[in-house]
Every structure is written in C-alpha cells, then in structure tokens.
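S.K.: Structures follow.
FYI, it's all coordinate maths here, none of it is from the lab. Small disclaimer: the values here were computed from a predicted structure and weren't measured. Cβ atoms are built from the backbone, for glycine too; each structure is taken alone.
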Structure P
Amino acid sequence: MNNPARVLPQFISSNFKNKKLIWDLIRRDFKMRYLGSMMGSYWNMIHPIAMIAIYTLVFAEVMKIRLGGQSTSPYEFTIYLCSGLLPWTSFQEVVLRGCNQFHENANFIKKIAFPKEIIQSIATGSASIIFLFTMTVYTGLILASGHGVSSAIMLLPLLFFFQMVFASGLGMIMGVFNVFLRDIQQILNIVFQLWFWLTPIVYSVKQIPDFYRQFFYLNPFYHFVNSYQLILVKKQFPETASIAICGISALVFYMIGANILNHFQNQISDEI
C-alpha cells in the first residue's frame, strides 16, 4: 500500500497523463446517456434551459414570490433559488453517479491496464460541462432581468473548482463503499433529501432561529451555497473564511477518497 501522503499527487498525475482518455470517455458518456433519442446529447442543454424557464414562469409570473415579501424585481426569487439549486443539482449528480461509477464502468475496470483513479473524473467532467452551460444560461437571466453582476463574479471559477473537487472526493468514497454494500446508493438518496433541506437553498438562513443556525455552519455545502448567493444575488464578495472552508473541504474529502480508492482498488475488480 502506498504512503497516504503520496496518493494524492499520484492521482493528480494519473488524471493529467490520461486526460485524452478521460475526455474520450466523457464524450462517450454524453452519447450513451441519451442513446436512441432523436435529440441525443442536446438534451443536456435542453434540460437546464427548461428548468430555469419553468422556475422563472412559476415563481416570477404565476406565484409572484418576492424575497422577504418586499416589492422587488419579479425575477429576484428565481435568481436567488437558482443560485443555490443549480450548484446543488450538479454536486448531487457527481456524488450519486460516483456512487455507482464502478458498476457502470465494470468492463473498463476489469482490464488490468485501466487506471481506476480516473473513473470519478468521467462523472465529474460530464457534470461540469452541463453545469457550466447551465450557469451560462442562468447568467443570461441575471443580465436580462436587469439584476446585473459585480466584480465578485470573478470568484466563481475558484468556487466551482472547489465544489467539483469536493464532490469528486465524496463520490469516490461512496463509490468504493457501494461496491461492497449495494445499499449505500439507496441510503445516499435519502441522505441527500435531508441534506437538501438542511442547506438554505429555498429559504434564507436568516429565517432559522439563532440557536439552530450555528449547526448550519457545520454543513460543508452551506458555505458553497452561501458563497454563490452572495456573489450572484447580493453581488458581494464572500468572506475569506467561507472560501477557505470550501477549499479545505475539497482537499480533505478528495484526499480521503483517493486513499480509500487506492487501498481497495484490487478488491474492487474482484467484487464487481
């Protein structure tokens, strides 16, 4: 077994060396996901556009929900909701797909020469492309509504990078556990339902009583969502501490995931 301190550099090096293979598998993933449909991979772009359009229609035009009950822009609640919901959806997809990654790619993994450390990068890369397109559409809504953006938006690439590394690490952990205990995927679906409502996405953390609010700060993804909301909704720079927590969470979980995968990679081939 390798030294745990050396596993992370090895994982990064392997992913970099196999970047062409990763890209080819991401393209394959897009094609296979909607194999047989007339629109094919274009559904990856249609779904985000449809989702944002529906939220805009329902919350801005039909329900006319305003933040804090104030008479503000009709699109303000939609902008607020999407600023947390879109990152959450992408995060959840990476982890849930990562949970089943070894079974989905069993044919590749059983090949001795195939580097198992790149498996998670396929799901992460695929979700990243969809997320970037979705955020582009969402940014268009922000600009078209007159809400506008500020210089704080420059932090989005860093925040996005931390989010995907965090999700990748958690996906690797759940993926390995799911090889040996298939109930993990079902349990994770329930956990994500609870986790969603423990993250201030459809409500504001200010609505939570002070006593319970301190526990929300223990939720790693709270700091991601809060940072997205500050940048996109309030047009403010997040606190340095919040960005630091996002970065530390990403590094810690990816290191744990890489070491767990490295430790069990020989047994994985036998189990699947």
Structure Q
Amino acid sequence: MPPKRTSLALLLLAFLTLPVPSAALDLQGVRMVDLSYPFDDKTLYWPTSTTSFQLDRLAYGKTPGGYFYSSNAISTPEHGGTHLDAPIHFAEGKRTADQIPLEQLIAPAVVLDVAAKAAADPDYRLTLDDVRAWEAAHGAIPGGAIVLLRTGWGARWPDRKRYLGDDKPGDASNLHFPSYGAEAARLLVEERKVGVLGVDTASIDHGPSKDFIVHQIANGANVPGLENVAHLEELPPTGAWVIALPMKIAGGSGGPVRIVALVPQP
C-alpha cells in the first residue's frame, strides 16, 4: 500500500476506534480552519478571464403555498477564487477534476513559510535551500503530503493590484507575486512524491512566469494545484490534515474548492 494510502487508512482507523458512545467522528481534539475565500463579486480571477463569478436570483420569498423558498443560478470560470487546478490543466491526457483520487485530496499538510523573503521580493520563488531548511527543522516531507506555500499574500486579498501586482483588465503581462520555483517543485514532486502543491497567491507559478514551468512539472506528474488558498497563517508547519474537495466537474480542468484544515489542539 502506498504511503499516502497508509496514512489515510491509519487516520480513519484512529477515528473509528475512538472510545465514543456513537459512530460519529470525534473532532473535539482538533480546530477546523477554513482555507477558502467566499465566491462573490469581489472574487479575483486571472486578468485574461472574460467572465467572473455571477449569482442570479431565481426565487426568494414566500410561495403561493405560504412557505419560504430561495434558489439561485451561478456561473464561474473554473480557475478563480480558491480553486483547484486539475492535472489536465497543463498536461494533456492527465487526470481531470473528477478523476483525482480522494487520497490526494485528504492528506497531511506541510506548510512552508517564505513570507519574510516574499515581503522583500514580490517575485520570490521557493528554492531548494528553503525546502531543505524546512526538512532540517521538521523532518523529510512525507509522500502524499499536501504542500502549502505561505507567502503572506493572503493579507492582500481581494485588492487586485496589491494581490496580482497589476490591475489592467485583460493583461497578464506585468503580474508580480511569489510562488514555487522550478527546482523546488521538481524536488517536491519527483523526489518527495507529494500529492498536491498549494499556495496563497494566484498561481503555483510566480507572477512574471511566461512558461508556467511549475504547472508543467506538477500537472505532468498528475499532481494538482491549489491556488488562492486562504488563512495559511493559522496552520502549523506540520501536524495538520487538509481536506480539499473541489466541485466534481466531469472532464473539468479545475474548479472551485472548499478547503478545510484539521489542526490538532494542544
């Protein structure tokens, strides 16, 4: 059994064997952290996106039968707000959003913090030395982990210019924000065999990227990306579990995702 499946199996076994009087999972020992932004008229999308989030009210109020009823229609591009990039996004023939195994989306979290370096360089990219320094302090990054890169950019959401580095509509040629570097991504994906790469900026590639090499590396190995992840400052470097379940769009290249972290209480 691969390590990530073993880890998930052990977690479920621990939950199922807890001495509780019912079959319900006991979550009293964890703090739940919502790592997703709401979808609304402030949601940020890639500058070249021709549409954004739209909610149209279909019904709201008392019906002829006397009871209250509310219903809406929504429209959104796959890639915007807190969302998942399925491997097919940048890798032909790889998994679509509905094909990603649950074991990749429910896994231990590793949080790499480069906020101080990103504050000095808005185009900062995670380096091999950053990863090795984290491992020297916390141990080897486990296979199947959901790696989350904290750059501090979450504090800028949803200010388009501060978050993306530019606010010209339809123009993605002058973006500035930090993210993963290619060498660090190769180490994480090809050697550590992590399950997901996530970041609190608009892309797992840094703003000035023109070739989206980190997307190519990750997606080419069937590793999804999580972008615009919220509240990473609330997570420890290790010890939390993350549940990142996207809308299950058949054939989708990505989609909105609700991400929840389970952080053990002391």
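S.K.: When distance in nm of label points 7 Å out along Cα→Cβ at positions 103 and 183 is computed for each of P, Q, which one produces 3.2?
M.R.: The read-out comes from structure Q.
S.K.: Here helix-only ellipticity at 222 nm (-39500 (n - 2.57) for each DSSP H run of 4 or more, over all residues; to 500) has been calculated and equals -5000, so which of P, Q was it run on?
M.R.: Q
S.K.: While we're here: Given a value of 21.6 for mean count of other Cβ atoms within 10 Å over residues 87-94, point me to the structure among P, Q it was derived from.
M.R.: Only one of P, Q returns 21.6 for mean count of other Cβ atoms within 10 Å over residues 87-94, namely P.
S.K.: Figure out for me which of the structures P, Q the number 19.6, 62 belongs to, where Rg and Dmax of the Cα atoms in Å was derived from the coordinates.
M.R.: Source structure for this number: P.
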